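For reference, the structures are reproduced in the following blocks.
Rule-based calculations on the coordinates, nothing more; no lab input. Please read these numbers as outputs of a predicted model, since none were measured by experiment. Cβ atoms are built from the backbone, for glycine too; each structure is taken alone.
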Structure P
Amino acid sequence: MKYAGLLCLGCAVAGFAQGTPPGEDAPAEPTKTFFLARSGEGLQTPHIQIIHYLEFFQERKKWIVPDIGYVDFGHGNYREFYIGGGRTLIDNRRATWEQELLYVQATGPAAHGAAYLQPWSLVRLRFTPKLTSEASFFAYFPVNDPGRFHQVLERAKLEYALKKPWKVGAGYAESKPVGQRWGNKPFLTTTLSTKEGAFEFWLQKIPAGAQIEIRYVLVHTSR
């Protein structure tokens, strides 16, 4: 019932965000729909799954709503579901800044019912038409006793566009549970863009060894 209520809330907010005041005609604005999927696997034996990730969100003008997702970390005892939304605060020729607030509910025996509010930030910089940078950061702020504060630099990467449809780059990621040190996770990345979506491949060093991760993004624009 809690997840159904959150989903209804997200749909209601989405409807409000795209509404037009009575008696006024607004030009049709394109709506961008994004679907993201990720899967990661350790390179050391045994080859265990490290992450499964699914996300759906829409951009209407400057609003990002709803944003709905799921993630687990290769174990059946812990999962996260989230819902929320946000807004593009800066968008010009050189930079884009998107800011969201998400509600995160953890499930599974290891989660103990923990729930969080999660501020989420994404910054993109365009140095030249071919050289770009992107950084994503978020934090877990617990809203009940089982929750624990946690910070995550999900990615900070620099990419160079080769001859279409390829991009290559390198980046860095890290996370810091409360009371622990930052975990360093440098990576190399290659992206192939097609009509069926963009496929990004990571080779990443992690504290337990190394992993390969596949990230898929599909974008649909409609009016």
Structure Q
Amino acid sequence: MSNVPHHNRNAILSQAFERLSSRGITSAWADTTKPFSDLHTECKELMKDATFVQSLDNYLQSRTIISRSITMFFTQVALAADIDWRLAPLQYRSVAARGWFLGRWIPTFLIIDGPIGRFICGNKSPLYQRLATDTPLLSAAQEFLSNPLFRTLRNGFAHYGFDWEVINYQSYVIAYDWEKDLPIAKLHQEEADAFHIIAFALIQILDDVMIARRNRLSGDEQDQLL
């Protein structure tokens, strides 16, 4: 995953933001022409702040669950993505395709609901405390995770309150409210995948630059982490 060139990741991320534009989701991060590269650069610039890095180190050392959860997250997503649903018997192919998407989506929304969400949005996190006018893309990424539609979808997956519906050959994911037992959000499969792609990119960047800090390692050392 980390071997994908930045220009390819920029294109994939831009397409994901474009897919959600009809939902009114826009920000400084969505508006940049190189969303992956620009956020990656902004994070690297922030890591030049010695005071921030010291507080970040203290935070990560006392919460090793963050790095551990990311390792498990990439393991699970890689396994799910490696399965080709198109090779399944024809009668099971639609079920296999749903499983392929859910196998990627569920871990993403679970880790956002847990350790990564706290790292980005928790008021005790040094990252959250450092967000300011000189971190416009990181601030926009934090706001993205707070978007009501994203939070509704995240909660639907995290609490296993969701369903899959096919209407006129189009697939939709529906999040349900536990108390009312009613649907509270309905997203086209491509919209749900766009949310996953954006969240996944954010996790990748934070892990590369701030948590695993692969950008400081040699090529051989990077390969050992993949």
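Structure notes:
- Among P, Q, structure where Cα extents along the principal axes in Å, for residues 81-136 alone as derived comes to 52, 21, 15: Q
- Calculated for structures P, Q, FRET efficiency 1/(1 + (r/R0)^6) of positions 105 and 129 (r between Cβ atoms, R0 = 41 Å, to 0.05) is largest in Q.
- The maximum of relative contact order in percent (Cα under 8 Å, 6 or more apart) over structures P, Q, that is, the highest value, falls on Q.
- Which of P, Q leads on distance in nm of label points 7 Å out along Cα→Cβ at positions 145 and 201, largest value: P
- Source structure (of P, Q) for helix-only ellipticity at 222 nm (-39500 (n - 2.57) for each DSSP H run of 4 or more, over all residues; to 500), computed value -2500: P
- When Cα Rg over 2.2 N^0.38 Å is worked out for each of P, Q, structure P gives the greatest result.
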